[in-house]
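A short reminder: the numbers here are calculations on the coordinates, not readings from a lab. Note that the coordinates shown come from a computational prediction; the quantities given were computed from them, not determined experimentally. Cβ atoms are built from the backbone, for glycine too; each structure is taken alone.
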Structure I
Amino acid sequence: MEQRVNEYGQAVGEPMPNWQSARAPGDQPITGRYCRLERVNVERHVDDLYEAYRAAPDARDWTYLSVGPFESRQAYLDCLTALAASPDPLHYAVIDLSTGKAVGTLALMRIDKANGVIEVGFIVFSRRLQKTPMATEAIFLLMRRAFDELGYRRFEWKCDALNAPSRSAAARFGFTFEGIFRQAVVYKGRNRDTAWFSIIDSEWPPLRAGFEEWLDEANFDAQGMQRRTLRDCISGQRGM
């Protein structure tokens, strides 16, 4: 693509004369094939979530989170109460449609409507949710809302640069790695270098088709095992 220049010969970005601000996420639930996302509600969700998190054999799922682990229901109740009251991050509970129970949470955050930028983060998936179609669908549902319904042009994923599972998940979901912000955060008494990933709106259509192909019931056998990986579905839609 030829670089645009202004009247002074300076390189400038592509014009966006029709750009309008994106919209706020709102409180509407989002329902998929395997799960439903709904705003965190303390009364409805605290017992399901606390019980699901306690089922883990150890506390390693909390290592790269700014909160937890929680030694009592009251401690988790206090945390969930704060999450439910927050407009940004805007926290959602992931509801397993087969049981009606909450099995994890995640959030839309750093919501920048003016520039059309939004981030998915604060992902706290219990062992009942991890490595299931629900987990992938939960991320997809937020992507679809951000791009297709709310008009965002950039969808971000950030994590501790040492968090290998999170970095692997971002790559699997089709995010592009953008680099490391050194000494970006201090949490739990230690330094965090932050790895940045993104998807932009021009990349979304083949990604959406890849997710839809992977999540289709026909992609899973009678034992629930995938026939094609998400990476393969996305690569096929991208023509790679």
Structure II
Amino acid sequence: MTDAPNFNDYDQPIGAALPDWKPRAAPSRTPIEGRYCRIEPIDVERHAKDLYEAYAGASDGRDWTYMSGGPFPDFDSYYAYATKLASSTDPLHYAIIDRETGKAVGTFALMRIDVANGVIEVGHVAYSPLLKRTRAGTEAQYLLMRRAFDELGYRRYEWKCDALNAPSRRAAARYGFIFEGIFRQAIVYRGRSRDTAWFSIIDGEWPAISRGFQQWLSPENFDAQGQHRTGLAALISAAKA
């Protein structure tokens, strides 16, 4: 529910005052340690080989349909792509390291970094088969959200995807993002038109979402076979109640 508006001297409704607001810092390149994974800026010499091998484990190239790059027919082509990722500051690309194996198994980025307004987006999410449907994959998203909200004090955290990308839209809903609508014909990529679905989490929602993630990630939420006892979306919903 939206807060009741304030009114100015002309009896016009206006947004909530933010007298103490200050621009936020840009995200740093420091690693983030989790229970199941570690996030660190992409380094081609350290990560490219692991990432290429992880992505090569997919049976086909469908994971790249809605991405701007890939699939990659050989290591050299992925190395060139990863080199571009590593040189970028916005998007700021991170490798996701499986703490059990010590290998990079996926990447994502913080992007469209708006320090003046405290708005930031997670994007370029490229999970290999070794990361999908794992605790590390979910924890990685939580760790990046935690950096944006708890460490840097951002007000808004965005997720955007091709409106036809059903897996990405399901992931956004699972992670607690609120669907905001479709921007029609927003982008041209891969020689085709893209309608973009917008999702967000705002700072007032974050504490409940954070509790839901922490409960899901707790070892007590998993049985002897490694299956979660309660789903993340249910835990976030309960935390919001």
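Identify the structure, out of I, II, from whose coordinates FRET efficiency 1/(1 + (r/R0)^6) of positions 75 and 227 (r between Cβ atoms, R0 = 30 Å, to 0.05) was calculated to give 0.30. Going label by label, the one that fits is II. From which structure (I, II) was distance in nm of label points 7 Å out along Cα→Cβ at positions 115 and 219 calculated, if the value obtained is 3.2? Label of the originating structure: I.
Once distance in nm of label points 7 Å out along Cα→Cβ at positions 147 and 163 is computed for every structure in I, II, the highest value turns out to be that of II.
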